[in-house]
Structure formats: C-alpha cells, structure tokens
1. Quick check: 1.22 is what I get for Cα Rg over 2.2 N^0.38 Å, calculated from one of I, II. Which structure matches?
2. Comparing structures I, II by FRET efficiency 1/(1 + (r/R0)^6) of positions 65 and 169 (r between Cβ atoms, R0 = 35 Å, to 0.05), which one has the largest value?
3. Figure out for me which of the structures I, II the number -6500 belongs to, where helix-only ellipticity at 222 nm (-39500 (n - 2.57) for each DSSP H run of 4 or more, over all residues; to 500) was derived from the coordinates.
4. Taking distance in nm of label points 7 Å out along Cα→Cβ at positions 81 and 105 as the quantity of interest, name the structure among I, II where it is greatest.
5. Using distance in nm of label points 7 Å out along Cα→Cβ at positions 25 and 161 for the comparison, can you identify which of I, II gives the largest number?
6. Ranked on relative contact order in percent (Cα under 8 Å, 6 or more apart), which label among I, II comes first with the largest value?
7. Kindly point out which one of I, II the value 3.6 was derived from, the read-out being distance in nm of label points 7 Å out along Cα→Cβ at positions 113 and 193.
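What follows draws every value from the coordinates through simple rules; no lab data is involved. Since the model is a prediction, treat every value here as computed from it, not as a measurement. Cβ atoms are built from the backbone, for glycine too; each structure is taken alone.
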Structure I
Amino acid sequence: MNELYSKPLVIIGAGGHATVLAEVLQQQPVIAIVSPEKPEALVFEGIKHIQNDDDLVNMWPPEDVLLVNGIGQLPNKHVRRKVAEFYQDLGYQFATVVSPAALVSNSVVLGSGAQVLCGAIIHGETKIGAHSIINTGAIVEHHCQVAEHCHIAPSSTLCGGVSVAKNSHIGASATILPLVSIGEECMVGAGAVVTQNLVERHRVYGPISTIKTERL
C-alpha cells in the first residue's frame, strides 16, 4: 500500500511481528507504539513510546487514529485477537496493511486489520478476513476463503479454492491442496501437506506419507 493512510497510525506491541510491520510502514504516518517496555529495534527510533492502553485512549480518541495490531499470532494463543476485540469495543478501527513487496490481485477482498507481508502472493477472487495475517512469502491461490483471525505462516501455500475457518493457523511451509476446507481453531503443523478436509479444533502434522491428526 503506497498511498498514505487517512489517519495517523499507532502500533500495538513491540516484538518481532511489530518490528516487521514498522519496517513495512516506514513511509507511513506512524506516530506512536504501545509497549510496556521501551522498544529496542532501530526501526522504532523517533516514534513516540506509550507504555499502556490507558495512555493511548487518553491521548487519541478513536476518530483520530488507526491502530496496527503488532501482536504476533501463535497456534492456540488468543492474545492478538483479544487485543483487537478490546480496542474495537472502545470504537477504534484497525488499518489494513499490505507490504509494497507483496503481490495482491485487484479482485482480492481484504478485511479490516488484515496484514499481507513481504513476498506474499494472493491471487484473484480470494477473500481474507479481518485481522488475519498472510505472512512472508505465503501463497494464497485463486478463489480461497480465509476467515478472520487466521495466520497463514511464512512460505505456506493454499492451493485454489481452499477455505480456512476463523482462528486457524497454517504453519510455515505447509501446503493445503485444492478445495480442502480447514475448520475453526485448527492447527496445521509446519511442512504438513493436507489432502482432505479438517474438522474444527484438530491438528495435523508431518509429511504427506506419515501425516497425523489429533483433536486439540
């Protein structure tokens, strides 16, 4: 996303994921970062540091800023989602972030707060839900459906027509074959190859020859 956002940006968090987002947003109007500890990454130099949520709320009402959720998303961890819900309940909105180094078809629909990072490719007629992450180098092929609060980890591939239900995690370098459906709150392990539908709250892991499935 090359044009400037309509409002100043505030990044929530200062860990690894926030650092990546700050680098993507270096040409954008980032005015503050919220973190209990002072951020150490060089990319945060010169950006105002706020220690807690109350300070942000007292400084800027919802209509004055857009938020960027810099909390990373791990399997079966809901901190990122809770941060989004906390601020949304207060009336704040989240910026949708697309790296200039990503390739996103014009027919792709991105939900509020979705994040598409460097080297990611999203092909036509695909929908990415609110607050989902399409991470570095991930490939999402045509006519896929990724619901809200999902993480498509680095170098993973969703083949054509795949659907991923909310709160699910597709691990690094995993591959989901065409037309497969992944249920809610599922976890696909790194490097796994999924050839059939996965019902909600299950985990799969291992290469295609030895893949295992278990309930979370």
Structure II
Amino acid sequence: MSETAEQIRIYGTVQGVGFRPTVYRIAKTLGLRGEVSNDGQGVLIKVVGDRSTINQLIEKIHSERPPLAHIETITRHPLENANFPDFIIAASNNNTVCTQIAPDAATCSNCKSEIFDPLSRWYRYPFTNCTHCGPRLSIIKKLPYDRKNTTMADFNLCPECQQDYSDPLNRRFHAQPTACHVCGPKAWLERADGKPVSADMFSMLDDVDAVCTLIQRG
C-alpha cells in the first residue's frame, strides 16, 4: 500500500495534559513514522504511513485523548519531503503563541494511592502529580509548555524521576511538574512571628501533618 505524509495540527487545550505522549504511544502502536511537538498554536504532528492508518491515528486521538485535554479543531495538510525513520517526540517550536494551557487539576486517584503508600517514593509527598493531575497554569512562565518554561525549571530531576519522565509507558512521561522528596519542592512549617514551632508538634508525621493538627485545634 502506498504511503502518504501529512501535517496535522491540533488546537485547543492540548499542552500540559500529556497530549504528546498520547500521540506518541498511539503512533508507535500503529507503526507510523514521524514526530509530534508543541508549538505556539498547540500540537503539531508530522506523520508518514498509509492513509487508512493515519485516519486511525486521528480517530484514536479523539477517543484516547488525555482526561484534561480539550480538542477544538484538527486540521490536516499534505506534507512534502517527509523522511522519518521512526516516530519521536520532537523539541518544541517557539513561534507565535495562540494556544491554551490547562488549569491546575486536583490530585488523581493514582497519585493519592502513592501518597498514602508507605512503600512508595511519593509517600506523604505533598506535591505528587502526574500527566493527569497537578499544577499547570500556576507554574507556566511562557509557552510552549516545557519544563524549562515553568517554575519547575530550578528543580533538576533525580535519576528515578528522570527515568519516569523518559519512559513512554509511564504515566509521568513528559509530565513537566513531576518531582519527589529527593528532587522536588519542599513544604515546611514556620510561625508567622519567626519563632520556632513548639516542641509538641514534633510528634506529628511531618510539617504538613502538623499544620492539619494546628487547624483542628483552632
């Protein structure tokens, strides 16, 4: 079957929601070649394959889009001089910005389970998040939505988080705010007057737990 090449643009709330990893996984499953990237207009896909398989890609993008994503429009145009040996997530293009960023999302059930699992790397870590939850709009400095363009840029990923971030089968694949106790932001408790926290707080599990206790005590 003869191959064709297309440039596909997806407009809407498609950055910071795990859209590129989703497109990547679908394209790899279908055996397509090309690349997906963020740019100022949304998500840009360049793809090579037979037309029916590319049509399947579009169908699956609609049906398997990430929970926080909202697709407004998809445009398709022929692509010239396309030569891709595989399908990859390409570097973002910094062109004119005309796209949307998702709002912050409440912690998902999977992350909650990890927070309360004593054997988890994220046990009681208050900033646990993944592709499907966590901060978005509140950490963005500029588009496209890449870690270097967020307030997370100052937090270098530890080897374990970097492995998660780089694994296409991991739900933290390219999740820009991902972090853990080792490499992420920290939460601590201090009094408004600058004095140290009283000793009876030391029996709490951590500073976040101490804050809860103080609120309960009025």
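1. II
2. II
3. It must be structure II, since only it matches.
4. By distance in nm of label points 7 Å out along Cα→Cβ at positions 81 and 105, the leading structure of I, II is II.
5. Top value of distance in nm of label points 7 Å out along Cα→Cβ at positions 25 and 161 goes to structure I.
6. Largest one: structure II.
7. Working through the options, I get structure I.
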